[in-house]
Each structure stands twice: as C-alpha cells, then as structure tokens.
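Trainee: So, here's a batch of structures to check.
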Structure 1
Amino acid sequence: MEIFVFLSRLFGDVHVVVVGDAVLDHYVWGGASRLSPEAPVPVVVVGRDEYRAGGAANVATNIVALGGRASLLCPIGNDSAGEILTNVVKEKGVYFESPLVRAQAPTIVKTRVLALNQQVVRIDREKKISLSMEEEQAFLDALENLSTSPSVIVLSDYAKGTITSSLAQGIILWGKAHNVPVIADPKPPHYHRFYDAALITPNVSEAGRLLGRDLYDQEEVEAGALELCQSLNLSGILITQGSDGMTYANAQKCFHLPALSMEVYDVSGAGDTVVAALSLALGGTLPIEEACRFANMAAGVAVQKRGTSIVSLEEVLTGCYATDMEAMVSRLKGSFCF
C-alpha cells in the first residue's frame, strides 16, 4: 500500500498527451465445432462482441490505468465505430474530444474472430489518407488549447496517415518551445520526421528497418541504437526486444534490461504499454534507468494477457514484480518530497 501511495502521488499530476493513429479493436468471441460446407473453414458461432481501445487509444488508456492523466488527439471517422471508440476511451478516464472527424476516412477497425481462444481470422477496415495542412493545424491548435499543459507528448505512429512529417516536426518544435519532451513510437519507413524528438521506442525489427539492416545480436542492437540516436539528434532511444528484453542508449550511457515475464501469452499492444509506462515515468521525473525498469515491468504484465490489454498500476505492483517495485521505490524515495 505504501508503494502504491508513493507512485500514485508521483504519477497523479503527470499529464500525457497522445497524438496518433487510434484503432478500435473489435473481438468476436465464439465457438467452432464444425467446418463450413462451403469451404474448408470453421463455422464460428458468435458468443459475444467486445470493443477495446487500440493504437494511440491503447497508449492513452494504459497511461490512465497506470495512474496518470491522458488526453488523446486523433482523427476518427464520421461513423458508428468512431462513436464506439469515443465511448470506450472516455469510459477508461481518457480526455477525448477529437479535433477532427473525417467523412472521407473511416475509423480504423481491426476485427479479430476467436474460437475456443484461438484467432481464426483478422479483418481490417481502414483507408489511409494523410492529414491535410488544414487538418494538421487543427491538431496543433488543439494542443495549444488544452486546459492543462502536458508533461509529456507521445507520438503514436501506426503509419495510418495521422503522423505526417510536418505534423511530427510541428509537435516536436512545439514541445521544445514549451519545454515538453516528445516521445515517438515510430513506424518504418518513417525516419527523419522524428528528428530532434526526446526519445523514440521502436522494437528491434523496426529499428533494423529504420537503419536499413537487421540487428542480429546484442552488440548490433547497441551499435544500431547509438547510430539512430546520433543521426536523429535524440536524447535517447529505447529498443524493445521481445523475449530478449530492452536496450536503452544515448551518447553518455547504454544499458540492457532482460525480459521479466515468465510466460508470453500475447504480444499485441505490448509496445503501447511500454511507451505509456515510459512517458508516465519520465513525466514523473524518474531517472531514465528507473523509467525503463518500470516500462519493462509493465510490458511483462501486458504480454501475459490476451489481445490488446490495459495494464493497471496495481497489477505491476503485485505478483512477481513486487520485490522489483519495492527496490525501485526505495531507491527513489530520497529524491521526492510530497
């Protein structure tokens, strides 16, 4: 309880603004006991439908669940999926009033059909149309008009058209002017649009594609991280490596954290959890080593869940990470007064 109170106070005033591609994750749960007479595919009898926040919306809902405050800036379609997504994120405590409702681009929906807990098929509904200059300005205006200034800004890029090069650079410049760090979760081949960001969080495959080469071992991961950090003029880079953990690097230091999860059930949305936890921890002025440790613990919880999932602060504080959290908080206590 003492650790929970400490972190709740630390994170409670952190306001993270998430900008990017939001997705409505639609899960169709059912059962299958026979094949279709029309084709060699199972017949799934639907039991229930479930809607979850995905993409940038998943980052925002995780920030709230971990104890912070989140505002979401993303386009939605003028459709029922947009209404459902709006309700889902608001129910989770995210501040969301979309600066842009687009008639020409529907809300992105990923429908996963599952039978007996096994995914049968995924159906994507999307239309990639990059933001116009006028639409980009609507996002910058929305950022300027927030009632509460952000502690951190996250650019959640799923390459669906929201994070254009000019919007990314406009937000990074806004962050520098207002002393607000910008963290980007980039999607290849987007590269130079994140120049001068405070930090980026690609996975190892994405980092390799950003560099134009594969990163086969830890030595290559560390060298690649430093190269990206220098070429993009970043304050730091965190490369997530799945079951191999994660690596942080900048010009002054480089360190590796092994994965904490004993059982990997589903990696969907784990990268969203990492950037959510990291932004919250850095907004709470944790040292980068402790911020990465916190993100690593949150990711360990996320991969043990089915599908795109929300990780709560309580889940990180309990279970197999309780001892790690206790050690981290004991190291931090002397630096914070409430």
Structure 2
Amino acid sequence: MNTKRTLLKTVAAATLATLAMGTAFAADITGAGATFPFPVYAKWAEAYKAATGTGLNYQSIGSSGGLKQIRAKTVTFGASDAPVKGADLDKDGMVQFPAIVGGTVPVLNLEGFKPGELRVTGAVLADMFLGKITKWNDAKLAALNPGKKLPDENITVVHRADGSGTTFNFTDYLSAVSPEWSSSVGKGAAVKWPAASSVGGKGNEGVAANVNRVKGAVGYVEYAYVKKNGMNFMQLQNADGKYVSPDDKTFAAAAAGADWFSVPGMGVSMVNAKGAEAWPISTASFILMYKQPGDKVASAEALKFFDWAFKNGKKLASDLDYVPLPDSLTDQIRAKVWNQVAK
C-alpha cells in the first residue's frame, strides 16, 4: 500500500510539474492602461487565446495608471490614449506605436431625444463643460436645435476622476475649438474641471454609468461604451462645418490625413481634422514598450500578440466601431518601431 501511495504521489508531482512547465511556456502577456481600447483588446485577447493558447492579462486602469505601471516595469506594455512625447520616450528608453483608432463622444441623459437628434458645436460644448451653459434650454443650444423643445433642466457635467487618455483627447479638442478653454483649463490626462455642477467617474465605465444615472447629465466616453450601454449622444459640427455622428466611417475619415511619422513616437493628434465626414474627436490609442526589456521573452510574446491582432483582428475591431490600422501602416510599424525592441 505504501509503495502504491508513493507511486501515486510521484505521478501527481510529475503531472503538476508538467502543467507548471506548460504554463511557463505559454505565459500570459501583461499590459495595463487606457480604458478607451479595452473592449477591442478584450476581443482580441479572447480570439488570440483560442488561436495560440496564450492569454492577455490587461488591466483597464486608465492611461496615467498604464504609464505608471510600464515605468515601474510591472507589465510588459503600457497603453495610453495620450501619446508620450518623443523626449520622454528617449529618456525612458521606450518605443510607442498606435494600435487602434476610435472616437470620443459627447453623451447625455435627456428624456424625449433619440441618439444623434441634438446637435452641438465645439464652442457650445466647451461652454457646457466650462459651466457657462447650465440649462438644457439655454439660448445657444436652442439656436443649434430649431424646432426642438429643450427642457428647463440643469446640466450636470460628468468627467473622468482618474488620469485618462480619453480626457486628454477630449480636452485637446476643446482647446482647439475654444480659446477660453485653451487659456483657462487647457489639455491633459487630468484637468481642473471648472463647472460648478460636476461629477467624476473612474474609467470610461464610470463616466458611462454616471451619465446614465444622473438626469440632465452630459459627459464623454469612447464610442464602444456608447454602443455597449445604449447611450444617447450628440451630433458634433466638424472643421468643415458639417454635423456628423460617431462611427467607424467618420473616425476613419479623421484618420485618413494623419502623417504618423511626422511626430516622434507617432503621437499624432487627429482632433478637429479636416474632411466633410471626419469625426472631430478621433484619436489613436498607443502602446509603449521598452527597447531593452527586462524580460525579452515576454516582450516578444507581446509583439506576437499585436502582430496577430494587426493581421487577424480587423473585423473584431470594426464590429466594435474601432478603425483598424491599414496594412501599409502596420508594415511600417514592424519595420521602423518593432525593430528597435531587443529580441
């Protein structure tokens, strides 16, 4: 009996060792950061694991959190919608490349209006977030929406409570269309919100939840969260003076003229882009990795994941109304950016 027990223990130990070794060879990829691309990264990760057996452990904690994690070297890649400047990339010894394009959308909670039924210009939107327009029936809003019965209801501004690339994109846009916003608030991953009536939410998820909860609220989220939560949104006037709705076509129109390698780290701003169909608050989401990674095997696995996603994840991205990068651009990323990462 003792011999049998010993044999069983030996077999069990060998089996566990084999399982542990298998896990080590198919180690999960680790990343952290932006909530903006989280829906598409989750879809890519699910499909990639089914195809390769390798998982992605991605923490959707906001762009500022992602930068902290990659700089602390606790993850293999960081993700940010606020591109890091070239000088800082050089100082940190990192590369940066876009992974996906999407759009930030002004959302609202107002009864009696369908998605896209209300229109707003950038200047009026800025006045709402500045706290200068405090009622939905304000004359400036009424002038943009003739024939619509706007309610005498207070506006509550909902914004990100955490450091966020979505906030950077949104405030980058407001700075471009409103001199007052530019001079008094400016752009950044975190800003001092001036409206007296305002509520913070953590992540795109938190902003979406608060807008849906608070009557009369206005906020901003990435478009995948609009679709996922069935949210109401406003049409926005673009640089060509046309009112457009957010979707993959209007995001793609904004991205069409981007000169990616004109800026160190490919950190191109697409806000208020020219083009009759362009969505004015479009952005790329960026990945940050070390040129000399501490764990070269993990770094190579992360690049394999993005390589697979660029080749096989286009439909998954389009289904969520993100815009996948064109093959010509991903070929350049492989040749000009990934070749800087030590293997």
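Read the figures in this text as sums done on the coordinates, not as results from a lab. Just so we're clear, the structure is a prediction, and the values are computed from it rather than from any experiment. Cβ atoms are built from the backbone, for glycine too; each structure is taken alone.
Trainee: Comparing structures 1, 2 by Rg/Rh (Cα atoms, Kirkwood Rh), for residues 31-150 alone, which one has the largest value?
Mentor: 2
Trainee: For which of 1, 2 does Rg and Dmax of the Cα atoms in Å, calculated from the coordinates, equal 19.8, 68?
Mentor: The value was obtained from structure 1.
Trainee: Comparing 1, 2, where is mean count of other Cβ atoms within 10 Å over residues 55-62 highest?
Mentor: 1
Trainee: If you rank structures 1, 2 by mean count of other Cβ atoms within 10 Å over residues 87-94, which sits at the top with the largest value?
Mentor: 1
Trainee: Identify the structure, out of 1, 2, from whose coordinates FRET efficiency 1/(1 + (r/R0)^6) of positions 71 and 199 (r between Cβ atoms, R0 = 35 Å, to 0.05) was calculated to give 0.95.
Mentor: This figure was derived from 1.
Trainee: Out of 1, 2, which has the highest value for relative contact order in percent (Cα under 8 Å, 6 or more apart)?
Mentor: Max of relative contact order in percent (Cα under 8 Å, 6 or more apart): 2.
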